[in-house]
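Multiple structures are listed underneath, in structure tokens.
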Structure I
Amino acid sequence: MKHVAVLMGGWSSEREVSIKSGRACAQSLKHQGFGVTELHVTPTITKDLQEIRPDVALNALHGPIGEDGRIQGLLELLGIPYTHSGVLASALAMNKAKAKEVMQASGIAVADGKVMCRFDLAREHVLSVPYVVKPVAEGSSFGVTVVTDPNVPPPDHIAGADWPYGNDVLVERYISGIELTCAVMGDKALDVMEIKPISSVVADYNSKTKTFRDYKYGQEFYDYHAKYDKGAAIHEIPADIDWDVYSKIQEWALIAHKAIGCRGVTRTDFRYDNTPAGTGEIVALEINTQPGMTETSLVPEIAAHAGISFDELVRWMLDDASQNR
């Protein structure tokens, strides 16, 4: 059987999530009989890969370095086949503003917005409230702020000396409604999931019956807590939305995957304004080329709904690995 290096960790804000994803994938591969090295990525990664000489790399890194084309370029130079998207697609998808430009040019609706210097943003409201501020190249909702009150000054922490996400930020119009996501596996769009963050997990979640009561949607967006804390969000699949909306999201997820040049598995996130007085609009927010593989991650759950087990998903990603991606 092949010797697989599972790349995990790194030094981005998403390090801990990456370790969880990597360990889950490594455990699956070991269960399937592969030789596995769990490789925690540090600045010595080139030497480490040359020493262990894997047949293939399963990339479980998240965020900068592992998801923005840099580790992909290194694997190309070392001649090691790897999973997920290649150098160009990874770099493009990681930059939310550039990815939006490609999606919009491909006929996909995106939220109105612009890239700004974080210091200029902190001086005055640059869009009508409500609006969203997010780092241009981060994941897992790190650094995301929803501005909801026009009578309160813009968030000054974004201009602070301890802001770790770079000087450029993306400012977008806030889209009311619900959060939807769709995974693409190869050349096929899977089902659409609605994500419902819960504001009061302790009060609402019954661990014995594994059910929620009196839903309280206190979250303004699908934040880090809702993504990774067990029971912090309800995942409804298939999403309970009209079929024309459902099929449009599947269509756009596949178009985004192909237009950006992605490979393997991706996940594209959307907002749908289904509020009573809303516009009914659907907008794409971003595409994720390295979806999480933790116990609360969305892609494994979407795949399971399609009849694809976690082991089968991991094996498929490995079988899909190549160079020149």
Structure II
Amino acid sequence: MSLQLVDARSDSLTVTWPSTSGATRYVLEYRTSNEDDFQLLSDKLTQPQARKRNLKPVTSYYFRVAPIVNGIQDEWITHSDVFTTLSTTENDQSMAAPKTTNGGNQALVVSWSKIDDVTDYELQMRENEGGKTWNTIATSLSSTEVRKKNLTSKSGYQFRVRPVGESTNAPFSPPSEPAVAKGLSAAMKRWFQSLDDGTLLKSGASTPVPLEDALAGKEFVLLYASAHWCPPCRQFTPMLANWYKTVQNNVEVVFLSADHDEAGFRNYFATHPWMAVDYDDDTREQLMAAIKVTGIPRLVVIHAETGKIVEENAVGKPLDLTRWRGMVKQ
């Protein structure tokens, strides 16, 4: 059990340590490698991670931390290897932190900006819990985006990246913001519990998509009742499609066809960029009954985590995630 280095900059170091059961706070101290005495950084830390700022570039430091349990200070947790700040040149060479977006069921998409004349990147990941270390995902990635699956930690994950090659020895970027990869909520499972084979159709895809892959991690699910024979629907659908393409990491639209036959459904759905309940699946009519469709187009906004209806019909209203988020909190 030891302290771990999360991030090094030219003027700061971020450290983490294993959490202690029953600890109400932690005492953290530090010193340079040339000093004999430790200096108090904080004795009021409630989380097993801290960042020390205003440090000197290219300087080595030691840290130690002690949990306070039942008002009594426990043994010091230390580390053997020194933690060293970057030089200002290294700091300037460091890439920006990667960004993460929803990647589907318990998955995240990690992306970063391409650097001129760099063909390969090394990517690392750590679980966002006290004392967790960095693990290498790939030592040589030619792309600037990767999808990481099977991310089950409720604490989330951080990622960092650096260019690799014979002509570079750049440090890792700062860590990404912690991100949790979400699975399918119990609320969404209830909404779609009667689905045949537990799948939805994806426009342009040859095979159905499991419900978990289609809706997991989405912030809002929109049920869209529409039909090709309906002029207002044909007018609204392209507008909805253009908006959907800008927010599809956070939103999924599920088409509920009100067409009179399967051929009409197929032809109309071919122009859509989202998901649909199969025309022959009884869930289609069950969902239209559940949201009380009496006229089309109808666009019902559902908060994916709770399953609550946020907007009874968003047609003719602003398609605004911020506004919906405010409505969820009400």
Structure III
Amino acid sequence: MTRIAFVFPGQGAQAVGMGQDFYEASASAKARFDQADEALGFKLSDLIFHGPEQDLKKTANTQPALLATSIAILEAVKELGVEPDFVAGHSLGEYCALVAADVMSFEDAVRTVRSRGEFMEQAVPNGEGGMAAVLGADREQLAGLCRSVTEEAGVVEMANINCPGQIVVSGSAEGVQKLAERGKEAGAKRVIPLEVSGPFHSSLMQPAADRLAGVLADVPMRDASIPVVANVTADSVLQAEQIRRLLVDQVVSPVLWEDSVAWMIAQGVETFVEIGSGTVLAGLIKKIDKQVQVVSINSREALDKFAADLQAVRSSS
């Protein structure tokens, strides 16, 4: 039987104006944006809909903004009566998956990711860390190169295993620079520096992970109502206390996105519904497996098309 997964994008997918058409057309979506404003004590929705972009791009703003947008869109998707078999999210997007699986309340998730963003921004002084996308490298060779460069120049580690041929590395500014210079040793065609405020998903984020652990200790969590595929393990998790531990580990561990998608496909998932801003995950999933169906719901127009396609399938079955 065909199975479906809901997936949620992470940092980098944000755009000024995202979700505004849902806010204006759906009472349940509007309620989520209003709840986010109330939970944080400022008009996050104004920043999301009107910018300025440089403020939206600040990690402490980006994370709750993306969460609010994805969950607002999820409310509109749920009105279609579609139930996923699995949920997963890329880095920050994992918190959206946890809200979708009833592990955390929306308000708790908004406040938690606001703190997470602040901790990540503060963990490493500006300019001392960085990230880069490595294109075309062999995964095992790149892992070996990271170890070699770390010994020689400074910490650099694999941070996001996104899809075949696209891996993001993270670490000290010196380590990332040296890896870029030596990338061809791992078969890399290009190494592209990323505009980020810190070396996310590397061991240098340990101060942020420690502070986040303190926050998460006080956040009520329930066992998941839908299996959540965790970034850290690329396997499903249901138990609340295990999820709590994995969220702390996630800050300093690589996002195993390619492995997570492959695992879901192995469980019979044939349709992935990307819920939130942009189409980043759709592009990655298609590079992992061209045979699966991927739908990105990032606008009312996309939702209407999905609803029409769904109706056609239901009518024919």
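If distance in nm of label points 7 Å out along Cα→Cβ at positions 45 and 253 comes out at 2.7 when worked out from the coordinates, which of I, II, III was used?
On the way: I: 2.7; II: 4.8; III: 3.6.
Going through each structure in turn, the value belongs to I.
Starting from the value 26.1: which structure in I, II, III was mean count of other Cβ atoms within 10 Å over residues 85-92 calculated from? Walk me through the intermediate numbers first.
Details: I: 22.2; II: 15.4; III: 26.1.
Computed on structure III.
Once distance in nm of label points 7 Å out along Cα→Cβ at positions 133 and 261 is calculated for all of I, II, III, which comes out largest?
II
Among the shown structures I, II, III, from which was the value -9000 of helix-only ellipticity at 222 nm (-39500 (n - 2.57) for each DSSP H run of 4 or more, over all residues; to 500) calculated? Mind dumping the intermediate values first?
On the way: I: -9000; II: -5000; III: -15500.
Corresponding structure: I.
Here, each number is a calculation from the coordinates, and none is a lab measurement. Being a predicted model, the structure only gives us computed values, none of them experimental. Cβ atoms are built from the backbone, for glycine too; each structure is taken alone.
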